[in-house]
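**Student:** Okay, got some structures for you below.
Bear in mind these aren't lab numbers, they're just calculated from the coordinates by the rules spelled out. Please read these numbers as outputs of a predicted model, since none were measured by experiment. Cβ atoms are built from the backbone, for glycine too; each structure is taken alone.
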Structure 1
Amino acid sequence: MTITDIESTDLPTPTGPMRTYVFRPVVKGRYPGLVLHSEIFQVTAPIRRMAAILASHGFVVAVPEIFHELEPAGTVLAYDEAGAARGNRHKITKALSSYDDDARATLDYLTSSPYCTSKVGVVGICIGGHLAFRAAMQPDVLAAACFYATDIHKRGLGQGMQDDSLDRIGQITGELLMIWGRQDPHIPREGRALIYNALSDAGVHFQWHEFNAAHAFMRDEGPRYDPAAARMCYDMALELFHRRLGECGT
């Protein structure tokens, strides 16, 4: 399915306008909505390509700039040490409540869009995986795909690095897809076990998959990219979203 050229809109949030990029099929109709949360580098070329892939399978995909109140609109951080350091500083500078407000604003944008069926899911990579995990606590999120979600196990998101994501797991009512790399130093075996046990104890409906892969193995740039594993991940995510969110409406 072909998609539109990239559209953008500035969504109002309590901390200012949030530049959000929208990808959707060209064919007229109403499609399920997905919020795609990026890595700390914001909306890079690999994130845009991921959004395009998802949209081409029949979704309206909204990609917000996760550090919109800390960087000028349109800022993309480089995949280098300086970019990583800047993104990691932003990660713990931004208030935890602002991440949740941003998720709600993007979900509301999708559910009110004339191109969306109002059924919504979330997906995220790295910090975005954690943000998708938190967004899944919103009652209207039917499904979430979280790829190597960082900092859940050590409560490291937001100011003070004392997030409550583990405490709020019981608020998740949709289905989760949790995907990890066993060779990812950011989420060690003990951290993954902590999250798995918390999800199980809370009775959350979830799938769990681990690959022999490093951190960022879904990113289609750089030496850690694993195309075969990435393809399997896309297939699992698309199966989840089509099953839980349905197909194109009228």
Structure 2
Amino acid sequence: MVKTQEIIKFCDALLNSSAWQDYAPNGLQVQGSPTIQRLVTGVTASADLIDAAIAWQADAILVHHGYFWKNESPTITGMKYRRIEKLIKNNINLIAYHLPLDSQPQFGNNAALANYLGLTDRTFFGPNQLGLAGYLPAPIAVAALSTKLSTHLNRPPLVVGPTQTVLHHIGLCSGGAQDYLVDAALIGLDAFISGEISERTTHIAREEQITYFAAGHHATERDGVRLLGEQIAQNFALDVLFIDIENPV
């Protein structure tokens, strides 16, 4: 057993969470057991993930997408009530880290994808310097990069903009960072990868002549929380289980 606050302190330091002004609180969001032996990690604190954690008899859930987002209703009613009721009744802590987990330079969501692609000479760009740019090990065709992303993320990306070019200097930012495409074009990148796509994204990609890969919000944000769980398991005597709740978006 490890004290819950020891886990929070470890994650806060590892993710430098105090440096971020985020859209939701980072750290402990719903208090449960004062000690943790079993920890479930997952992308989003959905009802399905909570049910799976209850079935596994977890003491805590660690996610990328938790609760209490800015501009959402502050009332604990409806779906939010049902989720929190399950957590409280089963004495389960809910721990969440958002932007700090995107940006963590060794294993965060962006770093994990960059590591998979083998990006070198990395630089940060865009709002909050969350975008990550670098060079692929060798120039690659659009179709080949699409296949490489499909293999890693278990879903084919939607590709817009130029499709016959060769890509070398690319950028990425997980989740809903499609508007970083403008910043990617400004610094001369060949391509940009994120999770989501908007109607305007297609026109930006075509007119700025930069290839855009919409690779899935959920898919591009699996790795960070899974790898954070592995860091926790290596540092504490805990059972840690990553549970992937299927999401095609």
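**Student:** With distance in nm of label points 7 Å out along Cα→Cβ at positions 21 and 109 computed per structure, which member of 1, 2 shows the largest figure? Intermediate values should be presented prior to the final figure.
**Tutor:** Numbers: 1: 1.2; 2: 2.1.
For this comparison of distance in nm of label points 7 Å out along Cα→Cβ at positions 21 and 109, the top structure is 2.
**Student:** Sticking with this structure for a sec: Computing semi-axes √(5λ) of the Cα gyration tensor in Å, for residues 77-164 alone gives 25, 14, 12 for which of 1, 2?
**Tutor:** Working: 1: 25, 14, 12; 2: 35, 18, 12.
Comparing all candidates, it corresponds to 1.
**Student:** Taking Kirkwood radius over Cα pairs in Å for each of 1, 2, which is largest?
**Tutor:** On the way: 1: 17.8; 2: 18.7.
Between 1, 2, the highest calculated value is found for 2.
**Student:** Who wins on relative contact order in percent (Cα under 8 Å, 6 or more apart) among 1, 2, i.e. which is largest? Mind dumping the intermediate values first?
**Tutor:** Working: 1: 18; 2: 21.
Top value of relative contact order in percent (Cα under 8 Å, 6 or more apart) goes to structure 2.
**Student:** Also, I was wondering about something else. Can you spot which of 1, 2 the value 14.5 was calculated from, given it is mean count of other Cβ atoms within 10 Å over residues 69-76? It would help to have the intermediate numbers written out before the result.
**Tutor:** Numbers: 1: 14.5; 2: 9.2.
Derived from the structure labelled 1.
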